[in-house]
Structure P
Amino acid sequence: MTRNHSTRSVAALAVAAAAVLALSACSAGGGSTDTSSSGLESGYGARAENRSAYFFTYYNPASDSFWAQILKGGEDAAQLGGLNLTHQTAEGDPDKMVDLVQTAIATKPSLIFMPFNEGEKWVGVACDAHDAGITVVAYNVPAPESAADCVSGFVGQDFFEVGQIVGTRLVKDAGLSSGDKVLLPAEEPEQNYAVQRGGGVQKALDSVGAKGEYLRTSGNDEEALNALTSWLTANPDVKAVAPLGGTPHRNIVAAMDAAGVKVPVVGFDTSPQVVAGIKSGDIIATADQQGYVQGFQSVTEGVLYLDFGLSPSVINSGGQGLIDSTNVGLLEDDALKGVRF
C-alpha cells in the first residue's frame, strides 16, 4: 500500500492533467463526460471498445466541496483516459445508491466507480455489476470483505491510522488528561469511515485516559449545526472536539460560537470553513484525505485495467500529514481550486 502522498504530488497531478486535457473533450459533472480522444500510442485511452463508465458519489458535489474535489479528479482522469463518464449522486440516500447502480448495470458500462459508505448494504449491487462483467473500483470508503471477489482496488484514506495521528495531535495541543470528555461528531457514526477514524482517535485518547463521545450530525449542514450547538450547550464541560467528517468539521466553529463554548479542535477533511478556522486559530489542524487523488487515481486505475489488463491497486490517498497554520496557505491557491479546496 502506498503510504506517503505529499501535497506536492497532488499538485503535480493537477498540473499534469491540465497540460494534456486538450487531448480530449469535456462536459459538466452533472451528467456524462463524453470523450473523443484517439488515445496514446500505447493504446491508453483507446484500446478497449466499450468506454462507458459510471462514477457514483454518496454526497452531492454541488453542495459539498470535498466531494466536488473527488468528482473533479475523476472527470480529469476520464478525459485523459477517453472514457464516456456519467456522474450520478445518491445525495446521502443509501437506497438511492442501490437504485442508481442497478439502473447503471442495465446499460452495460465497462466500469463503475463507487464509495462504500453503507458497506454491506451495497455489496449486493456491486456483486451484481461484477457478475454482469463490469469492473467495480472503490474509492473514499473501502468495500467490506464480503465484496472482496466483486470489487477491484481501492483509493482512499487509511482511516484508523490517520485517526491516531489526529488524536495524538489533539492530546498534545489540548493538554488532555484522564477523565476528559472529547466530542467525536460524524455524519453517520455507524459507517465504516467514522468507526475507523473514531477508533484511531480513541486509541490516542486512551493513552491519557480521555474518553470520546460520538454524536450523529447527518450530512446536512443545517442539521449538523443544530446538533452540534445543542450538544455543546448541554455539555459545556467538553475539553476538545475531533470532527470525524467534513460536515461536522465545517460547522463546528459556528456551533461553538452559538453555544458559547471554545475548545481545541482537530478533525478530518478540508473546506473553506475549515481553512478559515485554521487561519483564525479556532481549529488547530485537519487531516486532508485529498479527494482529488481519490477520484483521479480510481478512474486512472479503471482505464489501465480496461486498456491493458493492469490490476487496480490499493492506494492510501491521505498520507500521514496534517494541514495546520504552517501549510494552510496551499489550500487558498486559486490555481488549485477544485483540486485542493
Structure Q
Amino acid sequence: MVTRRDVARLAGTSESVVSYVLNAGPRNVAPATRDRVLAAIDELGYRPNAVARSLRTSRTRTLGLLVPDNANPFFAELAAQIAEDTFAAGHSLLLANSREDPDREAEQVRILLDRKVDGLMLIPACAPTQCVDDLVSSGVRCVLVDRELPRLAAGTVVADHIGGARAAVTHLLEHGRRRIACVAGPHCASPTDDRVLGWRSALIAAQVDPDALPLLHTPFGRMSAYTAATELLSGLTSAERPDAFFVTSDEQAVGVLRAALELGLRVPQDLAIASFDGIAGSAYPVPALTTVSQPIAELSRTAVRLLLDAEDPVGKRIVLPVSLLRRGSCGCPDPAGGGCSASASPAVPPCTAPPSAE
C-alpha cells in the first residue's frame, strides 16, 4: 500500500510538507513544491485515509441534507444541485428523507449527527418538528433551506415566496382575470402562507377582495389538487366559477390542469393558471405552465457556502429573487417545447416586508 512516506520520498520533501498539501495547511507550501507533491500523489495513486484524517481533525468533510419528500420534483432537483455543489467544495453528501413525518425526521437527524456530519442542511417536515433539541445540543452547523423554522437558531436560505406569488397573480390580473382562486399547500409549510400572502396582496392592490374568492389548502401533490379543483369547479356556471387559479406549486398545478380539461374547460381561455416552483416538468403540459421559477442553483450554492464559511451562519436570513416564466397557461403565447431552454424572465425584486394592507 502506498504511504505518505512514499509520496514524500518521490517528491523530494518531508512527510510534513505532504500533510500540509493534503490538508491545505496549517503552513503554506511553495507552489513548485506543491506541484511536485501533487504529481507524486498522482503517479503513485496515493489515497489518504479519510477515517484517520477525520479522527485527527474532528472533521469528516461530509455534509447532510434532509428533505421532506425526495419524490417531489422540486426537492429532487434541489438535492441534485446541492450534491453537485457539495462535491465541488470537496465534501461528500449524505441525503435523508423525512417523508413529511416529524418522527422520521427526528430519527434521520439523529442518524446524520451520529455520522458526524460537519454541517446539516434541513428542509423541515410539514409538521411540528421534533428534531430541534437534538440539533441545538449537537452544536453542528445547520442551515434551513426553502422552509423556515423559527424555533431553531440557524442560517436560513429561502426564495422570495411573497414577491413571486404577488408577481404571478398580478400577471393574471393583467390578463383581465378578476376571479382568481388559490389552490395552496398545507398550512404547516412556511412557503404556503407566504405564497398565499402574495396572492392576497396582489388582489388587494387591484381592489379585489380575496376573502370573496375560493382558497383551498391541500397536501402538495397532483392528486389532492386535482380532487379539490374538480369539486370546486363542478356544477358552476361560467359566471360563478373562477376565471383563474394561482396554484402554490407546479405539482399541484398539473392536477388542477387535469381537472379543468376533464370538465371541458379550456386553458387558458376559460381558466388561466399560474403556479410556483419552476420545475423542469412545468414546461411539458399543454399548455405549458406559467410559473414562478425558484433559483435552485443559487439556493444550493448559498446553503453550501453558509455551512462551509468560517463565519457562523446562525441568524443569517437570505431571501433570493425569483423569476416569472410566462407561458401558455396564463394566456401568453405558448413557446415550442414549453420554452424549457429559454432564458428566464427578469427577476422579481424580493419582498422585504408584508404589505401594509395585511
Structure R
Amino acid sequence: MRKLKLVFAALMATVLILSGCSAGQQAGTVGADGEKVVIRMANLVSADNFLNIGYEKFKEVAEKESNGQIEVQIYSNGTLTASEDMEYEMLQTGVLDVVTNAAFVVASNSQGPSYNIFDVPFLFSSEEDMYKLTDGEYGRILKSDLEENSNAYYLGAFSIGTFAIANNKKEVREPSDLEGLKIRSTTTPLQSGTISAMGANPTPISYGEIFTSLQQGTIDGVQTTTPLIYGDKFYEAANHLTLTKHFPLPHILMVNKDFYDGLTDDLKAVVDKAAEEQIKYARKLAVEAEKDALKGMKEAGVKIVELTPEELELYKQAVQPAIDKNIDKVGKENYEMAQKILGKQ
C-alpha cells in the first residue's frame, strides 16, 4: 500500500510539472491581466486534521481577498507527497507553491542551523516562549537562513503541539524508567541525542511505519506531539503516556521564490494576508488539538503521567550532555541569542 502511495504521488507530481510551473515569468507580471492564478499546497495529513484545516484558512482568505482570481488547490492525505522532505523539494522546484514543514525538516534540507534551536530540549517552557523567537529578532535569522540557502521565502511559524513519550511497556516517571526501551525518533542529532540521554534507545523508522512497529514490537514507544499521538492513534498500541514537553514542534510556512516574485504587488499582498491569517488560526487550532488529544486519550483509558517539578528537573539534568554535545548544530550565537530573548542568560 505504501509503495502504491509513493508511485501515485510521483505520478501526480509529474502531471503538475508537465502542466507548467510559474518559473520563467517576469517579476510582477503574474496576474497583471486578471488571469487565474493557481496556488498549489500539499500535506501528509487527512482533510479533517487541524494542520489541513489551517491550510483551508489560507485558501479561504486568498480566494476571497483576490475576488476569485487566486485558486488554491490543496493536496492533503499524502496524495501528492509521501514525506515532508519531498514536499520541501517540490517547493524548491515550483511543483508546489506554498507548504509548511516541520522546523527540523527545514533545518536538514536548507542546512539552516537556526532552525535547530527548536530541538534544544526544555529550552521553551510554553508555546508563547517559542513565538517570542519566531515573531521577533530571532525570526529574522530564521528568514535569512532559509532565503539564503533555498528557493523559498519564510512566511512565519506555528506550533502543532509539544512532545510527549508514549510507550507500551510501563509507566515512565523518571529518566531511569526509559532504560532499555526502544523509542522511535528522527535521526536529527538533538532529537535522537535527547532521547538517548534520557536513557532510551533511539530507533529511527519512517513515520508511516510507527503504528505497525509498535504492534509488532520493533519499537516500544514514540516521541512526538500529543495531537499526533492521538490523531494517528499511536495510543492504541502504546497506552502509557508521559507529558515530558521536551520539544515544541513548529511548522514553518514557506512560499516558492519564483512564484512569489512573479506576482503583482496586489497578489503578493493577498498571499501575505492569507499567510498571516493561516498562522494566527493554526496557532489557535494547535492549542485546541492538544486539549482534545489529552481528553480523548484519558477517555480511551490511556495512563497519562504529568511530571512533578522534581521529576521534570531529573529530565532536564539528564539531557544536558546532549545539549553540550550538539549545540554546534544550532550555532553558539543563535543559542545565546535565543537564551537572551527567553531571559535564560
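What follows draws every value from the coordinates through simple rules; no lab data is involved. This one's a predicted model, so the numbers in the text were calculated from it and none came from an experiment. Cβ atoms are built from the backbone, for glycine too; each structure is taken alone.
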Origin of the derived value 15 (relative contact order in percent (Cα under 8 Å, 6 or more apart); candidates P, Q, R): Q
Using distance in nm of label points 7 Å out along Cα→Cβ at positions 71 and 223 for the comparison, can you identify which of P, Q, R gives the largest number? R
Structure responsible for 16, 15, 11, with semi-axes √(5λ) of the Cα gyration tensor in Å, for residues 87-158 alone calculated and labels P, Q, R on offer: P
From which structure (P, Q, R) was Cα extents along the principal axes in Å calculated, if the value obtained is 65, 47, 30? R
